[in-house]
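J.: Just below sit the structures, each encoded as structure tokens.
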Structure P
């Protein structure tokens with residue numbers, strides 16, 4: 001093996017992961033940092049020259065990377081979700097996406113001089129927004145719940161829909177324009193291979209023929225096998241096969257794909273990081289600038305088609321013009337558009353397809369312009385339209401155990417938005433049956449970065465049984481919400497650990513409740529009949545008055561002011577400082593006084 005190629009691969013991986021970390025620190029979409037570092041490493045400095053350094057490996061490497069990204073995107077599409085998040089979302093990801101595709105294709109053909117076939121392919125590529133660019137924007141703009149939900153779910157659901165559309169158009173360009181029989185054969189092979197791959201893998205997983213520790217690698221091997229087999233049977237049908245396989249597998253009953261998703265998302269981060277450094281190194285900024293007035297026309301077509309589609313999709317929805325305007329403005333393009341356009345351009349250039357050389361330049365122009373422009377303006381536009389969310393009052397609770405459920409129900413009963421997050425399906429199912437909003441997964445995972453809805457949520461209460469998990473969650477969400485808005489519940493596990501095993505003081509978040517209150521104590525009291533109750537208190541009826549009147553014991557948990565502001569009771573804010581309003585407390589009869597857990 002050529003040692004220089006080894007060094008090149010190592011440098012690409014380091015640059016890619018570094019770009020991901022930088023994006024996390026500045027809370028911006030990772031695609032910008034990845035493309036910027038790729039362009040610097042490539043055409044600007046000349047240190048990375050993918051076509052020369054990777055040679056014949058470049059196309060298969062990019063093709064396989066895109067295939068895995070499309071499969072992972074397909075897994076996230078649930079048919080029930082399309083209709084489960086309102087008519088506007090359903091319209092945007094179905095006939096709205098087709099309308100957007102046709103409008104942009106027509107505009108690029110008439111105004112920018114694209115050939116009809118390249119116009120259709122380009123429009124299919126830039127239909128997609130995607131969660132990797134939408135979610136960072138939503139956290140920055142902090143729009144009201146009804147608007148942010150539409151944007152969030154559109155980004156999640158249109159990702160595989162747009163990718164499937166682009167793959168179909170690409171198949172047509174390769175074969176359909178010359179022979180409908182070849183086109184039909186390619187589509188049929190891709191569909192059949194994808195369905196067979198999903199059915200066989202789903203059967204293996206459902207019947208537990210593979211041990212748990214091998215599920216992820218078997219799935220990875222299965223996807224690669226289906227991709228290669230489909231491509232062998234019908235050239236360039238592999239992308240369609242893996243997209244269909246992901247969508248079908250994600251919707252099969254009694255097939256747990258959460259573990260696969262967790263692994264695939266971690267793998268996708270690495271693939272995307274490497275892929276975009278390499279692709280960015282092939283993009284010459286001068287080619288983007290050379291698009292000139294045609295590039296301006298293309299950008300205007302993309303931006304102006306969006307309001308037409310949004311207004312049409314919102315007919316009968318009752319949305320105000322301000323809400324429609326904000327939905328029309330926020331639609332940055334991202335990962336799928338860049339990756340798939342680069343792959344398609346490579347293949348079409350090899351075939352000498354006219355206009356293929358400019359496909360990447362126009363796509364990257366749209367990506368960079370929309371992400372930068374909308375990242376800078378989303379928050380001011382949201383405020384100007386009067387749709388900015390007020391200070392978030394909701395809370396994310398880490399854990400869905402009995403303690404978390406009891407406290408979550410009490411807080412929800414007082415009008416606060418509460419979401420419980422856990423990796424235990426049994427706990428999540430119990431919480432859902434209790435009517436609580438839940439997230440099944442690890443809130444510090446990459447999946448949560450894309451899929452965990454935090455609209456209206458501004459605090460973290462870490463109440464899991466695992467002390468280290470609580471600490472990690474507080475570290476992550478301390479950057480998200482602020483260090484004084486994350487709290488953790490003590491755990492007897494911490495007391496049992498030696499000084500060498502306990503987290504350092506600087507990593508410990510403020511504590512929930514009293515100095516001696518632990519998860520085990522609260523769980524024990526709840527198991528013996530204790531309840532979380534809301535108690536009205538004032539100058540004439542204090543906590544002591546309640547104890548004397550009812551003869552009950554209690555542990556103060558939260559105070560709620562007359563203005564509905566929630567305050568955690570702990571050593572820094574004792575219950576005695578609560579003036580008026582309500583007190584949420586765990587209350588139990590004297591007979592349970594001895595329970596301490």
Structure Q
């Protein structure tokens with residue numbers, strides 16, 4: 001064997017045993033050499049690739065037109081003598097597709113210009129990179145864009161909208177009372193609900209729009225380059241309607257609604273941070289307006305948010321001196337048959353250092369969101385209990401005071417027996433306090449809620465259902481949770497007249513409650529005619545301005561003194 005033959009055989013052995021695919025192409029991109037590893041990738045023999053007169057071009061094995069054009073562009077650079085390296089996707093007919101990294105170098109031989117290529121399999125590397133990219137940019141539960149991808153998309157859409165001189169809209173959506181579903185039915189059902197809601201959102205928007213999940217039950221929608229701004233409201237209304245339809249999740253049927261905040265570029269803001277903040281504020285405005293609706297951002301919302309933040313800070317300071325900061329007002333609950341008063345509802349007022357008395361409608365939602373309601377609610381109970389003890393001694397041995405208890409308190413009350421224990425220290429029976437809850441709490445069928453309400457009953461405390469008729473509870477809840485009293489909402493009493501629809505509804509509610517063994521209190525009684533109609537219908541108690549506005553304890557005591565003298 002000559003030296004040249006030895007080196008040729010040595011070179012061929014190296015090529016055949018290489019861990020990379022090695023090949024040689026002519027200037028027409030046709031194969032002249034292909035080592036065994038590359039042959040296995042392509043699913044063909046070297047003879048079929050390099051047979052004289054029937055040499056096959058490498059582009060026959062490249063996955064799609066985009067990658068074929070990519071290879072051709074890089075090959076044209078290699079023709080100039082410049083080495084190139086690039087990634088390419090091959091998809092042979094008879095073997096698995098794979099990503100390869102190709103290096104091409106031009107060499108001058110007696111037979112003409114040739115191009116030596118080295119191909120490295122990077123399929124697993126690409127899969128890993130794709131997985132990392134997917135995890136970094138998409139929500140693992142719903143498959144929607146996550147916060148990172150959402151920010152990138154919105155910033156890109158802002159640039160496009162600027163170049164096209166067209167507006168875009170940003171929506172922030174929050175599922176109403178999702179936590180109640182999660183707590184009562186479990187996180188597995190909650191996850192199914194989030195996935196189903198995500199699919200419904202996608203079905204409501206255009207293909208070019210972005211739907212993202214920011215976390216929890218909060219979603220966003222980017223509606224870019226709007227030729228027709230009116231479509232935003234149509235899409236928002238479609239989303240509200242779609243998400244209000246029942247979700248069938250295994251054996252469970254869940255009803256849901258959503259609150260939507262909407263803001264526009266460039267009308268409301270021009271940056272990512274400002275747009276997101278605006279849409280978020282508008283969404284909270286929708287929640288405060290009653291949920292299941294959309295709200296558009298307006299500049300006054302920024303002022304309202306700042307006022308709300310100041311109020312929250314002031315409320316936090318007020319907790320350090322509860323007795324100096326808060327007062328309980330009392331409104332009589334009058335026995336309609338006798339006209340006597342031995343019940344009252346305690347209503348909290350905040351004595352703000354600069355603004356004076358603040359109505360609970362203004363600060364209770366803040367207290368609930370920040371959980372300051374837990375400390376405030378406990379103070380209300382204890383102060384009302386002490387007042388009940390005084391009036392039981394001075395006016396009526398069975399005097400009762402009702403206190404309002406929010407769902408936040410029930411969900412976060414670590415020991416529901418603390419209150420009954422406190423009544424015992426005052427020598428009071430449980431009947432001295434009535435716990436008023438709203439219908440929304442009854443939708444939560446969790447064991448925790450049931451047990452806490454049961455603990456109140458076991459201590460002799462009554463439970464009243466406030467604003468009856470305005471919520472979603474069914475009659476079965478009245479017995480399941482051992483409700484003692486219902487309070488007919490003032491909206492039914494306001495326009496009460498003989499033979500009116502309101503009268504028919506009040507009579508029906510009173511008859512139903514009595515059949516279930518419940519007492520009935522009518523709220524918002526303002527005229528003698530309303531009192532007489534309700535008494536004639538068999539209503540047990542009345543509460544409203546006809547009898548008295550809510551007043552401080554000393555004024556309420558004067559009212560009692562006039563009645564009992």
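What follows draws every value from the coordinates through simple rules; no lab data is involved. Keep in mind that this is a model prediction, so the values were computed, not measured. Cβ atoms are built from the backbone, for glycine too; each structure is taken alone.
J.: Computing FRET efficiency 1/(1 + (r/R0)^6) of positions 116 and 164 (r between Cβ atoms, R0 = 30 Å, to 0.05) gives 0.05 for which of P, Q? Don't skip to the answer; put the middle values down first.
T.: Numbers: P: 0.90; Q: 0.05.
Comparing all candidates, it corresponds to Q.
J.: Okay, next question. Out of P, Q, which structure matches -19500 when helix-only ellipticity at 222 nm (-39500 (n - 2.57) for each DSSP H run of 4 or more, over all residues; to 500) is calculated? Could you put the intermediate results ahead of the total?
T.: Values: P: -19500; Q: -14500.
The read-out was computed on structure P.
J.: Comparing P, Q, where is percent of Cα pairs over 35 Å apart highest? Working shown, then result.
T.: Numbers: P: 45; Q: 58.
Ranking P, Q on percent of Cα pairs over 35 Å apart, first place is Q.
J.: Work out the source of 8 here, i.e. which of P, Q gives that when relative contact order in percent (Cα under 8 Å, 6 or more apart) is computed.
T.: The read-out was computed on structure Q.
J.: Given that distance in nm of label points 7 Å out along Cα→Cβ at positions 12 and 436, derived from a single structure, equals 4.6, which label among P, Q identifies that structure?
T.: Working: P: 4.6; Q: 9.9.
Comparing all candidates, it corresponds to P.
J.: Right, next: Identify which of structures P, Q gives the largest calculated value of mean projected area of the Cα convex hull in nm², for residues 220-307 alone. Please report the intermediate quantities before stating the final value.
T.: Working: P: 9.4; Q: 6.9.
Top value of mean projected area of the Cα convex hull in nm², for residues 220-307 alone goes to structure P.
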